[in-house]
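**Q** These notes open a run of structures that come right after.
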Structure 1
């Protein structure tokens, strides 16, 4: 494991372009593999997780061309013609791939698919996708009933009305992909809004998608028509640059070409509530399923922060950025509380324990709760050493903490950042 030191920084100045969105890259490639016509994907993210998706799709019969300009062309086999691979499908460390791909594979009648991944993936549960898929008639058998490796036996599927116990874009997307091959209309009811990238892509590909309040419905189809897709900048990755710009005194920076889909911009709304100056052309919430992803430049300035409370209904809209909320809370006046975020315990690592242990080691006053954490702000952070534990977002969190700290931070396992943001260190160094 590589240990990289991030020393306290002077003010950050300049601009950085957000890397391509990881969540949307996964979905775009999968949609291409499910189509019967070639799909050209512009600005595809070339990182460990998204490359795992391309390899997985090759394993089930898709033809994938990768071009030097970041374009990927996927020639799929159609909704119901995925090929049975000769061995296990390796999802690597890609949790999104692991939870979305079975929605398509479950409808491949008479074919068998084994999904496996690295040691981290084998600790991440799949029972939340298996349960609704089984209601649709799928046959899924997991290790110890809930972990990878697991087997998907392709069967005929039926539509369902499914009320999700926890808001999760991955679980919702899995069910909606399965619904494409289930005669009739399938509806998913969420307890709170979550990312809607899958709904937008399906609607743009000609699928009948309807959203009414917290219910989204998809009607089965014979084919997808998604010939050209553009991946916007990843707000979840850009969030680390934004947080650095807020925390390092005297900073002023611009993050260019970031996706500002309202179901992804929860972090920016939290930042504004904490007193940060973050200017962007944000998309307003809507009951209508849009056919594209909004993009904006984001102007960031450093400034004094106050604590805030993040409740459960905000969590799905900022799930990947909540570790940064904890870091910001260390520098804010008063308490910062996050509730309803138990989903963090089943990410690449247990991010609640990881964040609490990591920031406490840097001098933070922070306590874990069953579904989140409580931070008592001190206006500063001492510094020290933080272990990423193989989690890309923990690695980048440590780097940002180092720039804003009094003594600097050594990040153990910094290479994990390549899972979602291969150019992270170069971009951060350029700003500093």
Structure 2
């Protein structure tokens, strides 16, 4: 017997019962983004490899270790499954000259790919919702993104998500901080792990992002970038904080928060929770003013954030949101030559009126079909035999409560079903 093939490790199926929770999340997200005036953009899953090397940074874990990259055998082009969405979104904005029409508020969603060690909340194919605002320079748009997140957590019924905030300042300020940081780390080089020793030579700021418990005391004593901010950077950071204070949104300044991508400047942040174990960051982002020019566009300010869908779904489940199949209004049972044909007419008539209807397929006795109807979760069974078909009628039997079975002409059936379902859900 041929062995059955399975999904690639770290790339997971989302089965129907689970998909219902995803759909609720997606519906909420679409409504939430629409309320803030953000428009959808969709980018390819595959991009030129140089896009991510240039945007994310050669010395990042994503580029060095995690990207799914390959060479197209037909034309020799170097390609990569997108590991994140911001670079792709900015590439699309530049390619199609979207900023010519003015600043843009955009969002996207879909799968991203990173070759990581799979564990709960960290997968090789994972899903993100990304929100980008391009062409806006002030702290107001940074703060709007944070206020947006607060509203989404509330819309999803999530609790226990805290905001950590920092500023990376300007490139010049980071250079001054880098010199002090390198001097400090060089004095303690023997205490650094192999990854941090390598980053000391390539991207020392990323040493501050190390999760190695043995390095936390050393990192805590390192020079703080906040102490190297100039007046403009401080004014920007203070502006973000003032809007958060006005809105009554609590936050914690985390001077070691640097994010994992090279294109960030000024405001950076993460939304974290202690309810998911080691994978505590559910959303992160900040300002990335240098990125548009890095990719080849005319310099313009930009900021954005991305949220991990799997982690938020896990939080929804932990908060008590059920992973249940979508509700079905009616299961249509039928038997007989005329009944089988008339059943299609009945089903389509009910769907025309907005009902969700499963039409039984595959034959079987009335008893068998009624078992299927009960197992479907439908509120009622609509029953058609040859007698009903000849009379242009259908019988209705409630499945979740005791009511007498009744027959209705097709013209009256939608109204009768509405009355039954409304009465059932009102009780």
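Each value in this text was obtained by applying a stated rule to the coordinates, not by laboratory testing. Being a predicted model, the structure only gives us computed values, none of them experimental. Cβ atoms are built from the backbone, for glycine too; each structure is taken alone.
**Q** Who wins on mean count of other Cβ atoms within 10 Å over residues 196-203 among 1, 2, i.e. which is largest?
**A** 1
**Q** Using Rg/Rh (Cα atoms, Kirkwood Rh), for residues 292-411 alone, single out the structure from 1, 2 with the greatest value.
**A** If we compare Rg/Rh (Cα atoms, Kirkwood Rh), for residues 292-411 alone over 1, 2, the biggest value is for 2.
**Q** From 1, 2, which structure was distance in nm of label points 7 Å out along Cα→Cβ at positions 180 and 244 = 2.1 calculated on?
**A** Here the read-out was taken from 2.
**Q** If you don't mind, another one. For Kirkwood radius over Cα pairs in Å, which of the structures 1, 2 scores highest?
**A** Of structures 1, 2, the maximum of Kirkwood radius over Cα pairs in Å occurs in 2.
**Q** Right, something else. If helix-only ellipticity at 222 nm (-39500 (n - 2.57) for each DSSP H run of 4 or more, over all residues; to 500) computes to -9000, which of 1, 2 did it come from?
**A** Of the structures listed, the value fits 1.
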